[in-house]
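Student: Once you scroll down, you'll see the structures, which are given as structure tokens.
Values quoted throughout were computed directly from the atomic coordinates according to the rules given, and no laboratory measurement underlies them. The structure displayed is predicted, hence computed values, not measured ones. Cβ atoms are built from the backbone, for glycine too; each structure is taken alone.
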Structure I
Amino acid sequence: MTDLTVHQRASIAALQTDARTVTAPAWLARKAHIPNDAVERQFAAQEPEAFWREKAALVEWMEPFHTVSTFDGANHAWFLGGKLNATVNCIDRHVMGDKRLKAALIWVGEDGEE
């Protein structure tokens with residue numbers, strides 16, 4: 001952090017210690033499949049690496065990560081060594097499941113054509 005100004009350092013420090021909680025709207029929490037928000041928050045706070053490792057297991061990795069995260073001042077890295085493919089995770093992994101007959105992509109043009 002040697003190249004940062006005093007103002008930038010203060011801003012980063014404020015973000016690192018922010019204790020505000022942003023609660024998801026109920027409709028979004030239901031769609032996000034969060035069974036018990038309080039339990040999830042406690043798990044994430046007490047065991048962040050285990051929490052994120054569990055969440056990362058919900059997607060398919062082309063190459064598995066070896067480290068969940070690293071934090072060094074303003075430099076953060078997540079899922080080091082891992083590689084994801086957006087198409088696989090957004091579309092392909094659902095082909096064999098119960099969503100296989102649902103529309104994967106819906107395009108709507110400016111003229112309303114779908």
Structure II
Amino acid sequence: MALSADFRGALAENYVMQALTAQDLKTYYWMPTGKVGQGEIDFVFQDPSAKIIPIEVKSGRNVKAKTFQKFLRDGHATKAYRLSEANFGIEPVSGTKAILHCLPLYAAFCIGSQGG
């Protein structure tokens with residue numbers, strides 16, 4: 001029996017939250033003002049130099065997230081994380097100065113180990 005996409009997403013986000021909490025990261029949730037149901041950023045935290053770092057969690061193979069891309073463009077983040085079924089990788093985010101660090105879900109514990 002396969003898990004529903006909603007349940008898989010909630011399970012993945014809960015796992016990542018546990019890993020971030022174990023690293024003593026104080027995280028926040030973000031969504032556009034007045035736009036309920038118009039996207040979200042799963043986790044946002046500040047690194048030791050007070051830079052905002054967003055984290056997107058994807059439980060499946062589809063890693064596209066319009067709100068995440070818009071946040072990177074409009075929020076001027078220079079670093080971001082995406083956790084998914086994909087392997088480790090680093091890629092520039094088109095139209096921004098941001099670098100996206102791609103991690104497999106199991107490596108969520110790595111995010112806080114280097115101060116963001």
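Student: Out of I, II, choose the structure whose coordinates give Cα extents along the principal axes in Å equal to 53, 38, 33 when calculated. Numbers along the way, then the final one.
Tutor: Numbers: I: 53, 38, 33; II: 44, 32, 26.
Structure of origin is I.
Student: Quick one: distance in nm of label points 7 Å out along Cα→Cβ at positions 66 and 98 came out at 3.9 when computed from one of I, II, so which one is it? Please list the in-between numbers first.
Tutor: Working: I: 3.9; II: 1.6.
For distance in nm of label points 7 Å out along Cα→Cβ at positions 66 and 98, the value 3.9 is produced by structure I.
Student: Next question. The value 23 for relative contact order in percent (Cα under 8 Å, 6 or more apart) was derived from one model only; which of I, II is it?
Tutor: Values: I: 15; II: 23.
This value belongs to structure II.
Student: Let me ask something additional. Using distance in nm of label points 7 Å out along Cα→Cβ at positions 26 and 106, single out the structure from I, II with the greatest value. Write out the running numbers ahead of the final one.
Tutor: Numbers: I: 2.5; II: 3.3.
Result for distance in nm of label points 7 Å out along Cα→Cβ at positions 26 and 106 over I, II: largest is II.
Student: Right, next: Given that helix-only ellipticity at 222 nm (-39500 (n - 2.57) for each DSSP H run of 4 or more, over all residues; to 500), derived from a single structure, equals -10000, which label among I, II identifies that structure?
Tutor: Numbers: I: -10000; II: -8000.
Answer by label: I.
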